[in-house]
1. Which of P, Q yields -21500 for helix-only ellipticity at 222 nm (-39500 (n - 2.57) for each DSSP H run of 4 or more, over all residues; to 500), as computed?
2. Which structure, out of P, Q, was Rg/Rh (Cα atoms, Kirkwood Rh) calculated from, if the result is 0.98?
3. Thinking of P, Q, which structure, once relative contact order in percent (Cα under 8 Å, 6 or more apart) is computed, gives back 31?
4. Going by distance in nm of label points 7 Å out along Cα→Cβ at positions 169 and 201, which of structures P, Q comes out largest?
5. Once distance in nm of label points 7 Å out along Cα→Cβ at positions 113 and 185 is calculated for all of P, Q, which comes out largest?
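Read the figures in this text as sums done on the coordinates, not as results from a lab. Keep in mind the model is a prediction, meaning the values are calculated, not measured. Cβ atoms are built from the backbone, for glycine too; each structure is taken alone.
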Structure P
Amino acid sequence: MSAWIPNPLRQLGQRLRPSAPHDSELLAWFEAKAASRSYQLSDGQRAVIACMAEQLAQLGEGQPRSLYLHGSVGRGKSWLLDGFFQAVPVEAKRRLHFHDFFARLHQGMHRHRLLDDALGATLDELLGDCRVLCFDEFHVHDIGDAMLLTRLFDALFARGIFLLVTSNYAPEGLLPNPLYHERFLPVIRLINGRMQVLEVGGDTDFRSLPANREHQRFTHGHYAWPGDAGQREALQVPAPQPVTLEINKRSLRALSCQGRQVMFAFDDLCEQATAVIDYLVLAGQYDEWIIDGLDDLSECSLAAQQRFVNLVDVLYDQDRQLTVIGKRPLDESLGGAIADLMRTRSRLGQLHQVGPGVCVA
């Protein structure tokens, strides 16, 4: 692998080889980033950064071991991934949300289905000469996706790509459905065998810190219930003027579309056959989103629950301002059987909560 690593990275790798983890330049760099937002690194974050520094040093020698970071929501996994991505002085690197990548992987493999190596052709398109690949929010709940993942990871490792992956789940917790878990064991063994698995622990929910909220457009949005006329007026929710949008060669009804703002009914967006790739296209077109009519998610189909989880993931990752108008308080709206709802609850909990008689912030 050393052939593709430029001299600056070799030099940085030597500088980052720590005699002790706390002496590394990477740790000092992360400490400065944390201090700029008025908080201190947790012990769990420090341990992960020390491993990052070690692998960054190994990049210059062609012997790095990919990293798999897991832990509860709000423990700074994505922040660590973003910092590592910024610190790697390599042109051939990509940082991707796993939803985005996997949706495009399926599309590409369908497009190249007549080729002998549809996966290889698709990876050529998506990654090119990428040598450092960062996947945020890795998870799997569908057995069809699970079967493809073994081939994907084998192909990425065969290409000599260094992976940094974050997930809310330890490898053994992926695809927990007992009907399918046994068939997913090859992927779990591959992750444990080819990657260093690290838990990002700590007692602080970093998403809740005021300094983090200030830097995110997403958290400037609102969760309002019960969505009465006074709340809608205070939030400047537009009167419905339904329009039909053409997204990925399909028609999608929107309640309103004005400039960079779009409003959807929950049922139109989540009870219909929409997909992550649709949300990604829409997130590229609209900065302000209003989702109207969320009720009790546990009463919706499992498909609708998963679509809502995916939608919030995309809007959070793309940092789009979101206002959700529900019919009941947030903690009563987000019941359901989808494991990833823990992440959705955390993210929507960062929105300004507007209940009956509460002034709009």
Structure Q
Amino acid sequence: MVNAFKNISLDLHPLKSFGKHFTSFDSRVGVWDGWRGLAILLVLVGHFTFTQWIWEERMGVDIFFVLSGMLMSNILFIDRMQMRDFYIRRLSRVIPTLLLFLCAAYVVSVLLRYDFSISEFIAKMLFIRSYFPADPSYFSATPPTGHLWSLNVEEHSYFIMSLLSLFLFKRSTIIFALISIYLLSVGINFYHYSIMPSAEFEESLIRTESAIGFIAFSAAYHLIRLKYSIVVRPFIPGLLLLVALVLYLRVVPIWFTFLVCPLLLGIAANHLKDASGALQKVLTFAPMQLLGLMSYSIYLWQQIFYKLYYVLPGGAFTGFLLSIVVGAASYYFFEQPVRKYINQRWSPNPQFNGRP
């Protein structure tokens, strides 16, 4: 084993509470919420600072992907959650808030007299908008909900992984299948890169076959890590994260980013509990964890303010703040209560209570 690997254990100090109305972290791993917080922060910075030299919003999405791959791998292939519970819990997290957001986005579209069709709404609710309708372009279509491509990728990936859990039981076979999906995704990207103009290729990267490599590799590595009891030195996760950050610079060829970054980010996400004190402090910083808790709602609502920042007093800065404020309200007053009700009503399995 190379010098980067050794046995080590770290005490985590997750946030216990943050104000009277905030969720407890007692049953959570704090660094995971902080990792989500880092991801949504990168998305917000990318959307509201308009930097041209780094693709930080895409890095934020990919950070989400690798954590999702790791967690879903554990739930589906280690815990073997029943499919009924799995889908109830995934859909209770995603569908109600998505429906609320889309209705609000369509109201905004009516008020601003945008031209749109009901097929847009249906396609987005069914997680197929990355493919249908093909015209107009995904990012020029109204209402302002273009970012939902990444939600499509996650839901498609969860469906594929749930099928693997139904038909594959040997861990080595599952690892082989997941690594094959990652390699197939890389191959598709290479092919598209060779035949498409750069702008068209960059837009193709929002499709599931191009982006699923992040989720698949992280899921596979999770199983490999458990099988071989891999523990890394504390500096490794932070180092991998920094190297990945460099690879999202616009001067780096995109094909290389999508070849290497699933590996860097996937390994880093799987070893967050092994991370050095510096990275632990960043990820367990209370505001970062709160951003992570609210990340799904923020991810949804920020798109409206991102597209309409120019009509707001204070412009992009106001849009940045409103994304967090509205996302927080959505999380505490809608997303969490509705999710809790659905899970208690139709999937009251104490084994998975408090699961991220």
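1. Considering all the candidates, the number was obtained from Q.
2. It traces back to P.
3. It traces back to Q.
4. Details: P: 2.2; Q: 4.5.
Of structures P, Q, the maximum of distance in nm of label points 7 Å out along Cα→Cβ at positions 169 and 201 occurs in Q.
5. Q
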